[in-house]
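Some structures to go through are shown next.
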Structure P
Amino acid sequence: MSVWHGPRGIEVEVIVLDQRPRFRVMQTVHGRRYLLAYCSRVQEVAQHVSLADLVEVIDFPA
């Protein structure tokens, strides 16, 4: 699935929750991860982080 990182330890990941795709918005503070929201629309994600600040993380094969 896709993962984006943002400022202040924000991480947005696409997951499947109750058989529906969702954006999981997490924040890392002092080494601990906190759930901020499960979002069904991009507009909901924008309430937690500026979309322009997100950078996609791409896994490269070894």
Structure Q
Amino acid sequence: MAGKRSCPPEDCGGLWGYYEMIEALGDRSHEQHEDMVDWIGSFDPDDFSLDDVNAQLRARWK
């Protein structure tokens, strides 16, 4: 319930594509690393703030 990780970006290939993307971004020697960096730019999968999510939900449901 506390949340974990950023949500997958659109068109990343679903859950399995998301995990593959995280693996490729985290490993400079991965064969898809450069392609992923070119596609997504900087992406921190561990960037998650429960306070930010709650604030967005509160704003949406006012």
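Just so it is clear, none of the values below were taken in a lab; they were calculated from the coordinates. Nothing here was measured: the structure is a model prediction, and the numbers come from that model. Cβ atoms are built from the backbone, for glycine too; each structure is taken alone.
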Given that relative contact order in percent (Cα under 8 Å, 6 or more apart), derived from a single structure, equals 33, which label among P, Q identifies that structure?
P
One of P, Q was used to compute helix-only ellipticity at 222 nm (-39500 (n - 2.57) for each DSSP H run of 4 or more, over all residues; to 500), and the answer was -15500. Which one was it?
Q
Test item: Rg/Rh (Cα atoms, Kirkwood Rh) calculated as 0.97, pick one of P, Q
P
From the coordinates of one of P, Q, distance in nm of label points 7 Å out along Cα→Cβ at positions 37 and 53 came out at 1.4; that one is structure P
